[in-house]
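J.: In the part that follows, the structures are each spelled out as structure tokens.
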Structure I
Amino acid sequence: MRPQTLSIIGFGAFGRLIARHLRPHLALSACDPCVRPNDLTQVDPAGAALADIVVLAVPLAQVESVLHAIAPHLRPGATVIDVASVKVEPARLMLDLLPDHVQIIASHPLFGPASAAGGVAGHRIAWCPLRGRSHRLLAAFLRAQGLQVIPTTPDQHDRDMAVVQGLTHLIARSLSRLGPLPDRLATRSFTLLAEAAAMVQNDSPELLATILRANPHAAAVRQRFLAEAAGIAAGD
């Protein structure tokens, strides 16, 4: 059956982005003790759990407590989807804490409010089906919105993101600590590097911590990168 209702738990910047793009397609509700949406039904965790699709758009540190709050109230056949920037840990938590009658998808939209300001068409989303069959219908829906749905596993996702996000944020934050970057004599390659760094400068400290420390593969990639940089600088 086609899902009719969707609840968003966590109505921060990304939760609002989800609402903006899905409101024409589903009846939406939002659950956030700190943010009250003006035009969506406000629900508590128990109420959010009654939707056909429940999206967890909270920081990784809050995922476990949210799962405990919604687990007793989820309806048979409901689908729970997380959108965290790492996948091994939230996948483990969802499989361990959610009842067997719930379908589960671990996902990571590879875009944010800034990069998707003009729409989500052409952007990518990592897609890790964990339990149930609803992932096929939902993936088809996302493709119809113009998204590229990339099937993967939680572990492979985190291996890739240790490089893709881990090094990007490491370089970006390091550049920002050098002070104002030169622009009058900047080369094209440096300008592109500065633009890439600027795209992630406003990401929250929670997101940075998730990317750099909650990814089980990030530390090894970071250590190898720093060793390679030191070797190049030394002329090796």
Structure II
Amino acid sequence: MLSFAVAYVFYNSVLALVLSPVIIYGWMRWWLGERQKIRQRDFAEELRVSLQSLTAALEAGQAFENAMLEVCREKEREGRDQSMVGKEFRIMAQELSMNVPIEQVWSHFAGRCRQQDVREMAMVIGAGKRTGGNLIHVMRRCMVQIAEKMEVHRQIDTVLSARKLELRLMLLMPFVILLYLRVVFGNMISLMYGNLTGVIVMTFCLGLYVAAGVLGYRIVRTAG
């Protein structure tokens, strides 16, 4: 649909659909980036809940390995064993059943998910196991840190939501303006179609439009 809109509004020719692969690639890259951000935040929220359950099991007097297995069984009972964190905890439980040390299990987990919070947690757990530190305190502190980061992200998203809406409206305006000109001043704007000069000018305008959109989303993403 976006490819047809660009071909009609900017070039008024089906030949412009040769740009479709470029448009589809750019759109999919943006869409996958947005989906990745959503997945990362869902992962962080589920990890926070799992750490809360793990901390509760440790406070009940269970060993770290047994507490991990209890969290896995809890996820299976709740039907969340196929979620992102649920799958990772199931892999960790399998490693524990093969007598892999708990610090290595968490190190493998950090290597798979590539999350800064998990990497730091794995390092702290490894240090705590080697030195005999208070793992309950470690888990509680990690859970609090993740919760604080998520709250900061929520506040930032709330502040930027209006800016994101404004950016989408601004990106929609060139299409609306060109459609308006074609309907109201069709004879005047028809000079921009069907000739080499018009193609060059429209291509330049399309390039500026894409550059402005990319810059706008980068600014919003950097702020978020």
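J.: Quick check: 1.51 is what I get for Cα Rg over 2.2 N^0.38 Å, calculated from one of I, II. Which structure matches?
T.: II
J.: Where does the value -0.50, -0.91, -0.93, -1.03 come from, among I, II, when log10 I(q)/I(0) by the Debye sum over Cα atoms at q = 0.13, 0.25, 0.26, 0.31 Å⁻¹, for residues 130-177 alone is the thing being computed?
T.: It was calculated from structure I.
J.: Here mean count of other Cβ atoms within 10 Å over residues 154-161 was calculated and came to 11.5; which of the structures I, II was it taken from?
T.: Here the read-out was taken from II.
J.: Now a separate question. So distance in nm of label points 7 Å out along Cα→Cβ at positions 66 and 114, computed for just one structure, reads 3.8; which one of I, II is that?
T.: Structure of origin is II.
J.: Given a value of 0.05 for FRET efficiency 1/(1 + (r/R0)^6) of positions 146 and 202 (r between Cβ atoms, R0 = 30 Å, to 0.05), calculated from one of I, II, which structure does it belong to?
T.: II
J.: Taking distance in nm of label points 7 Å out along Cα→Cβ at positions 138 and 162 as the quantity of interest, name the structure among I, II where it is greatest.
T.: For this comparison of distance in nm of label points 7 Å out along Cα→Cβ at positions 138 and 162, the top structure is II.
J.: Here's something else I'd like to know. Can you say which of I, II returns -12500 when helix-only ellipticity at 222 nm (-39500 (n - 2.57) for each DSSP H run of 4 or more, over all residues; to 500) is computed?
T.: Considering all the candidates, the number was obtained from I.
J.: Among the shown structures I, II, from which was the value 1.09 of Rg/Rh (Cα atoms, Kirkwood Rh), for residues 26-105 alone calculated?
T.: Among I, II, the structure yielding 1.09 for Rg/Rh (Cα atoms, Kirkwood Rh), for residues 26-105 alone is II.
J.: Out of I, II, which one gives 20 for relative contact order in percent (Cα under 8 Å, 6 or more apart) as computed from the coordinates?
T.: II
Here, each number is a calculation from the coordinates, and none is a lab measurement. Since the structure is predicted, the reported quantities are computational estimates derived from the model, not experimental observations. Cβ atoms are built from the backbone, for glycine too; each structure is taken alone.
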